[in-house]
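In structure tokens below, several structures.
The numbers here are math on the coordinates, done by the rules we state, and not lab data. These figures come from a predicted structure and were not determined experimentally. Cβ atoms are built from the backbone, for glycine too; each structure is taken alone.
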Structure P
């Protein structure tokens, strides 16, 4: 009997050790349609500029695969294929996650991870996508009406509708941060706040620590946000970093055809230097607002110079066309190594600088309704 009891205790001890070793482990089991047999990579994504990190590699055989990872808390991950550009982002909010998709269906509605957190994540992405499409469509309508000399009253109505859509988008993002029951969804939502007045986030972001007190990622995000507020409140004056009241540094960069365009060539006009990229979600979300203001003020000695931090020329040009960015666009296709970054000293996009006809900086970081208000003030 003693030997039996000893054996049971040993087995219990081994089980306990096993449970400790497996703590934080999650496994994704996939069922894919129209997928070639190939390798599939499980990557961890980061809420920073750190590159994705491969943590497991699996094999897709007849559409089936299994990959696993170990994480101390919920985070953002991606399934990436060896032979296709298709990738799927998800949250590791359960030990066992099942996934199904048709690789020929690139819509947001098709792919499905079966966990609660991932359903919330999908709902958020669909909410963002729908609102961005509405703003893009309205912006295109405004552009078409103005080109065809449509009724001023109809144009004004469309612009008002676009502004309302912008407010709705902002409210959707703030609400997601403040009410999502999943920490990762709340953190992901923060990526769309660059155009939102920090005053509207002063209670929302600190509340995240109360709602998710044990999540280290949330604590880091809040710390970064607080550092940003301090930085904005007392901006360091650094040599080479232009500030409001100073002359904008001149630079020259190639457009899509290879022609060099210098900032100084726009002297005599009010110019919004708009730093963006095709891969930047918040930039693409802000573009309809920029387009609407361009259309509204372009005949009042105002223009825009778009400066992209893209590396892929094809994607850059596709985004210009899709978002109706009908103004001068330049890029050295070097991403964050662009020559424009140290010249203007920014560390995140979207970012913009408004200069007057003499080249003096009169405002920076104008987003949402603030952009329209400032332009209306300057271009009476």
Structure Q
């Protein structure tokens, strides 16, 4: 059984300002009969088993590094592509065909559920998500809409297409974590210092928890929609959590991320938790309840394993090649891949990945070669 729910010591967050997160525990009656993939190295490793080879997939493998992706997306806005079932399915399949990776990651974006719920947000090329009106007061938080499953029906339809077309390759669904979503909403777009977010968090903690609770509700609904449609695993992605101290993470973020991950616990699928720059937060992130903890390139995997419980309570890790090194010479890259695979043996299980996403200018042939190398080890 993969789902473990909340770990000891993690609180059950309740929203303030008159609403409570509608994240119910997933019961057996809600879990659709899902396909059996007994030969999947990715699912085996994610469950702490030792498959015949180390599985590998890449964050942002479905995207700008592939010429076939650029051709398909030409003239199509990002969010339009995310809500087109046939297009999102085809984009998700492209790296599986080309690279032979051990898992597909759903082509989507962390702001998709916000857009679907009715938030006035768009993805501006060269900038990222931009909000028309930042959310910084109680009235704006109260006005933030909830997400109904039917509002992401097109995404679920795309997941259904992928389940039919992926064969034995598992599909990973994903959602943005409450802190990262809140940061975009409060800042109005990408931010280097997150000054408005941190100021609100500390000066108006009740307002912060109300906002984070609503966003946990939205993220959980989005994950459950993907799981109900047949996704084989999920990843909770916290892009900006590394901007926080461990103390702030535990107080303001951990309970809400735990709430999202708990919403997927009853589906008996691996749950991955990943953040960027979170080397000092790894122990706290594990307490949120994930089965696999993603590690970025700043911390060696064997060191991360010790921070995550070591030999006492071993964990499955994912990572952690520096994406920039995909531009290095092959001898340099090969040495790094071999080192990471060796360091990953300290964990209960290891899923090879990058320490963040594939950069746009990477040669796709290099990614294919990395997959072949990891499989050979």
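Given that relative contact order in percent (Cα under 8 Å, 6 or more apart), derived from a single structure, equals 13, which label among P, Q identifies that structure?
On the way: P: 13; Q: 24.
Working through the options, I get structure P.
Among candidates P, Q, the computation of distance in nm of label points 7 Å out along Cα→Cβ at positions 82 and 162 that gave 4.7 used structure P.
Out of P, Q, which one gives -0.39, -1.31 for log10 I(q)/I(0) by the Debye sum over Cα atoms at q = 0.07, 0.14 Å⁻¹ as computed from the coordinates? Label of the originating structure: P.
Which of the displayed structures (P, Q) returns the greatest value of Cα Rg over 2.2 N^0.38 Å, for residues 138-305 alone on calculation?
Values: P: 1.28; Q: 1.05.
Checked P, Q; max of Cα Rg over 2.2 N^0.38 Å, for residues 138-305 alone sits with P.
Looking at distance in nm of label points 7 Å out along Cα→Cβ at positions 98 and 170 for structures P, Q, the greatest value goes to P. A value of 2.6 for distance in nm of label points 7 Å out along Cα→Cβ at positions 114 and 130, calculated from one of P, Q, originates in structure P.
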